[in-house]
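The following blocks contain the structures, represented as structure tokens.
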Structure 1
Amino acid sequence: MLTDDQKERLTQLASELINQENALVLVEPQDRSTGFWFGGGNVIKDRDGSILIAGRYRNYGDSRKGVGVGARGLELAIFRAPDIQSEFKKIKSFSKADLAHNGLDIVSIEGVALHLMEDGIELFISTEKDAKYPEQLAGYQKPGAGVWSIDRIHADTVENLSPENIEEIIPFGSRDPGRLHCKDPWVFDLPNGDLALGYCTHPFTWSSSGTALLLRKAGCDTYEKVTDNLLQRGPVWDIAAARATDRLAVPKVGAFADSHNLSVYFYDSCESLRQLDENPTAVSRPRGWSCEEIGGIAVGDDRDLAQIESISTEAPLFVSPYGTGCSRYIATLVTDEGIFANWQQSQPDLCQPLVGHFLPMNRVHEILG
């Protein structure tokens, strides 16, 4: 689909945009220590031109031992800044108790996504609900753990978002056990007004992760399945996971001026869901593991949304120079001036704040042209 030159240009664009050394901290976690994060959301421009960032605070807790040992994903928060150079300030917050509905408590909050509609704004929320596994799989459920699904709330403005109209749009319980858990939504608009909704899936064993995609056609409030397997897991560093978190339309300039509409997809992955002890005589390389993922890029042709293909096949593209190397949950916003990106990045003290970087549009065009 792509020439080697085009692949190199997209790789360079992604590398300069997700600048690990020059990224600035946008939102601090609640503590500067291991297991404390902020991120897992997205960034959009509001109608007044201000910038909105959504994400969740996560505090320390080891899910392998049951979520009762830590607070885990405890707060959904939305921040606003008048522009990307200004300080982001919290304007909205929801607790686990706020998001409980249908008689189920919320165990943890994970990925979220804001989306501006013609007549308002909506927020997609993934939560771990205090629900039981299907009877035939009950022995696999960890004590204190639940099942992940995705809800939606909406309002005329972000300030008026409220759980009063919360509804579950991607339910649990009736699907393939290999995709029992659904979480970490991300969205993008298509030129015809349709909405694409991607999300991460996990099997009941939590042994891997993948990406699914739904389509909500313009004027409809229902979601149609596009694919349960948007991105194949890779053969090397990304063999355990393939979690897409963002889509960036490729500008039709330079080497891409005559191409079909193409998109770059940022995705998180890892070699194993558990930290591996390296042989001291082997080549040391970034591997990643669950909650400490690293990242790469994939490319897709917009004429067929059912599948995308990684071009980061031999090694990860996004690795923090600090801490565990974790670099994940990339989100982007395209403006007339350039592209603004943010992501969770491991620090020397092992926390993961939300960091950001801006790439001017003239540099984008230089790279692609």
Structure 2
Amino acid sequence: MNNSPIDKLPASGESIFATMSRMALEHNAINLSQGFPDFECPEKLKELVDHYIKKGFNQYAPMPGVPRLREEIQEKTLRMYGSHYNADSEITVTAGATQALYTAITAITSPGDECIVFEPAYDSYMPAIQLSGGVIKPLKLNSGDFSLPWDEIRNTITEKTRFLLLNTPQNPGGSVITEDDRKQFEELAGKNPGLIFICDDVYENILFDGRVHYTFTQSEILKPRSIVISSFGKSYHTTGWKMGYILAPEYLTKLIRKIHQFLVFSVNTPIQHAFADFLKDDAHTRELSSFYQRKRDLFNSLVSGSKFKLRPAEGTYFQLLDYSAISGENDRKFAERLTKEYGVAVIPLSPFYGDEHQTGMIRVCFAKRDEVLTAAAEKLCMV
């Protein structure tokens, strides 16, 4: 009799992010692979965390989050989007957006539920669905601009569809939904009364060339059916603090908190208090798009003389590079060769597809100091 545990994720191994970051260290390469800034968060924010640690705010926080942080998230959401969420019953503070996504997916997914995910997709989506017994319905975003494939969306939704997971601005494609897209989602909601929307909005503050974040929180039709997830890590250069939150109507929040309490119970107390103070001023997030657009434009101008082709990212801090004029290799081999031979670590796009779809593209993170971007671009121009 075999008593060995069953592997619940047999197709999963080491993530591509861990693999490429490890290779970057092994080959002393510039790491443009994993999506984190290499510069500091605001000094004031660090001072606030230090203040609350020294003041003794070091024990468990309330399960849904520190009340005054949830109140500040409520006020921030109202200021930014004109959307009201009840701090007590509709806002939950989480240990980062990945935990928020896992918790939300687990809370609403039952065995056999169909779940629509757009590819290329962030790598935590599908495992969470699989672990809940959901049936993944992957849809590829349109090639070239990574826009939504509306005919396929309409044809894929059935009475078994539990949720549709949307990421905008989109990682890794860098695309942003339009106002017309949101209107079409409203039409979908009207025709499919049981459909729920999970919105991964972690890059909500990073949009370029005057684009607007069309959040579902602003829609009277979509808001009652949407679970909206955001991250302090992406907006405040604090990815290692693992702090995020969920906005959802009360009936969904009740389901989410039942899972949340047994997954992490609560999250970092002094950091919650620090963000409660820091969120009172929107100056940092108001400047974020221009801050990252300058970095996007700098990097893109530096590689403009290379053999890579690109379409400027519409949002996020990632840029895709098309290497089809350079090599016919699959993207994993090309990314590994870039790391070993040219000293630049990047992310291949195929791991973002369930079928390892080849696009001839790689992803770079430009949330780096200017001198790092300059050095990396010089190496890429040699390819």
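Match the computed value 13.5 of mean count of other Cβ atoms within 10 Å over residues 38-45 to one of the structures 1, 2, and report its label. The value was obtained from structure 2. Comparing FRET efficiency 1/(1 + (r/R0)^6) of positions 22 and 78 (r between Cβ atoms, R0 = 41 Å, to 0.05) across structures 1, 2, the highest figure comes from 1. Structures 1, 2 were shown, and relative contact order in percent (Cα under 8 Å, 6 or more apart) at 25 was computed from 2.
In this comparison of 1, 2, the computed figure 3.4 for distance in nm of label points 7 Å out along Cα→Cβ at positions 102 and 358 is attributed to 2. Work out which structure the value 0.93 belongs to, where Cα Rg over 2.2 N^0.38 Å was derived from one of 1, 2. Label of the originating structure: 1. Which structure, out of 1, 2, was distance in nm of label points 7 Å out along Cα→Cβ at positions 14 and 302 calculated from, if the result is 1.9? Only structure 1 yields this read-out. One of 1, 2 was used to calculate helix-only ellipticity at 222 nm (-39500 (n - 2.57) for each DSSP H run of 4 or more, over all residues; to 500), giving -11000; which? Going label by label, the one that fits is 2. State the single structure among 1, 2 that was used to calculate FRET efficiency 1/(1 + (r/R0)^6) of positions 190 and 326 (r between Cβ atoms, R0 = 30 Å, to 0.05), giving 0.45. Derived from 1, not from the others.
Read-outs throughout are calculated quantities, based only on the coordinates presented, and are distinct from any laboratory measurement. Keep in mind it's a predicted model, so treat the numbers as computed, not measured. Cβ atoms are built from the backbone, for glycine too; each structure is taken alone.
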